[in-house]
Structure I
Amino acid sequence: MKKLQNPWLGLVDEGYNCFGCAPNNPYGLKMEFYEDGDDIVSYWTAGDNYQGWLKTLHGGIQATLMDEIAAWVIARKLQTSGMTTAMNVKYRRPIATGENERLEIRANIKEMKRNFAFISVVIKYNNEVCTEAELTFFCFSKEKAEKEFFFSGCPTEE
């Protein structure tokens with residue numbers, strides 16, 4: 001498994017402060033990503049600041065984790081950027097919050113149709129699938145990704 005480089009690091013002056021992946025956003029999720037074959041994976045700790053119900057991870061945070069990793073699937077696997085156009089989430093089991101509550105978020109492209117990627121995402125807690133989603137992602141041209149979104153590629157770290 002190889003860690004992905006964050007292609008937007010160093011763009012703070014241009015406004016990079018993503019809630020999902022910016023390492024310096026004090027309120028953000030600070031997600032990091034890895035490539036594991038066809039999958040992109042993130043490991044994240046569900047701290048108590050992200051509760052919905054008492055000691056339970058908020059469903060909106062779960063949706064954000066899945067939306068963010070889908071964008072990184074596009075960044076790494078298709079080497080472009082884009083936007084989510086649809087997301088269907090199924091909450092199967094509650095996820096506990098706390099300092100030791102580590103999640104695995106895993107995503108991959110299931111199908112491509114023209115500029116649309118269909119992405120499958122799961123969140124696992126204690127090795128059980130707790131939440132799953134299917135996302136439709138509109139992929140920008142590489143030129144638009146670079147010009148408008150400062151995206152110039154998503155390499156792995158060596």
Structure II
Amino acid sequence: MDGLTIRTAETGDMERLLEIYNYEVENGVATFDLHPRTMEERMEWFRAHNVDNHPLIVAEVNGRAAGYASLSQYREKEAYAATVELSVYVAPECRRQGIAHALMRAILDEAKRRDDIHTVISVITEGNDASIRLHEEFGFAFCGTMREVGEKFGRKLGIVNMQLMT
């Protein structure tokens with residue numbers, strides 16, 4: 001895509017990243033959060049990234065953040081340290097333009113370069129076939145479905161677990 005730059009997220013991106021995330025909170029099922037996050041909450045999340053093995057990158061199109069990807073702590077117990085959870089969010093007006101693909105490639109290239117990342121986990125809302133296909137394209141393996149573990153917009157929702165060994 002013309003004008004697309006992938007780079008490390010900066011503090012100045014946070015207003016836009018919050019907007020992208022909260023759109024999904026209020027309108028979608030990619031997150032099971034039910035209430036929009038505050039800037040204070042997202043800044044805490046931001047500070048947990050780009051340290052250790054938790055990169056946070058932004059896709060910028062013509063000077064504006066169009067999406068982001070992160071590798072976050074999978075579980076708190078120390079034995080999980082080399083396992084990270086992948087998240088990719090794209091602004092609604094920027095979807096179907098290859099941005100999620102570019103973010104996936106960049107974040108997974110980073111994961112594969114690192115000695116402190118062994119496993120990447122994705123938890124995808126059941127029925128999000130486009131996301132499942134994208135993960136399969138990058139070599140993720142299906143690890144199982146957990147049915148009706150969340151409820152949003154009056155619907156019981158399941159999750160699909162996918163895994164990539166780096």
Structure III
Amino acid sequence: MVFMFWLIAIITLGSALAMVLNKNIFRSALFMVVTFIGVAAMYVLLQADFLAAVQILVYAGAIAIFIVFGIMLTVRGNMKQTNLFSKNAALAGLVSLVLVVINAIMVLTSDWPVSEAAPPVETVGQIAELMLTKFIVPFEVVAVLLLVALLGAIIIAKEVKKTS
């Protein structure tokens with residue numbers, strides 16, 4: 001199990017790094033999908049089956065495809081140099097390093113209590129019952145909001161042609 005954790009962690013972190021450093025924005029989007037799948041694999045190792053399924057369906061599926069469509073609808077010119085780099089890369093690297101150090105200090109100095117309780121065998125049924133009974137209105141509002149965002153993105157990405 002420890003070997004699988006380290007293998008998945010290396011693949012996830014490697015694809016995240018490749019996503020950030022790649023100059024082709026389409027390839028960056030593909031590396032983002034690999035990163036999302038790696039996070040879902042971590043959820044599987046933690047026995048959080050519902051979160052793993054949501055991670056794959058929502059992030060690796062829907063959002064990644066949405067980003068790829070956005071790239072295809074808006075990118076003009078040469079695809080090889082579409083992911084432009086900032087002149088502030090050194091400053092961004094320094095800020096990232098400081099944040100990683102702060103994160104490491106917080107993780108290493110925190111007291112992590114370990115629970116002896118067994119995790120629930122099935123959580124999907126309980127979550128589905130809550131989403132379709134008690135939280136049905138927020139669930140439907142989010143669905144409508146996502147539909148409106150999708151339509152807005154299509155309208156913004158569509159070229160406006162002059163009729164004169």
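Source structure of the calculated read-out (semi-axes √(5λ) of the Cα gyration tensor in Å, for residues 96-135 alone, 35, 18, 8) within I, II, III: III.
For distance in nm of label points 7 Å out along Cα→Cβ at positions 40 and 64, which structure out of I, II, III has the highest calculated value?
Working: I: 1.8; II: 3.0; III: 0.7.
Biggest value here belongs to II.
Using the calculated result -22000 for helix-only ellipticity at 222 nm (-39500 (n - 2.57) for each DSSP H run of 4 or more, over all residues; to 500), pick out the matching structure from I, II, III. Spell out each step's value before the answer.
On the way: I: -4500; II: -8500; III: -22000.
Checking each candidate, the match is III.
Quick note: the coordinates plus some simple rules give every number you see, no bench work behind them. Small disclaimer: the values here were computed from a predicted structure and weren't measured. Cβ atoms are built from the backbone, for glycine too; each structure is taken alone.
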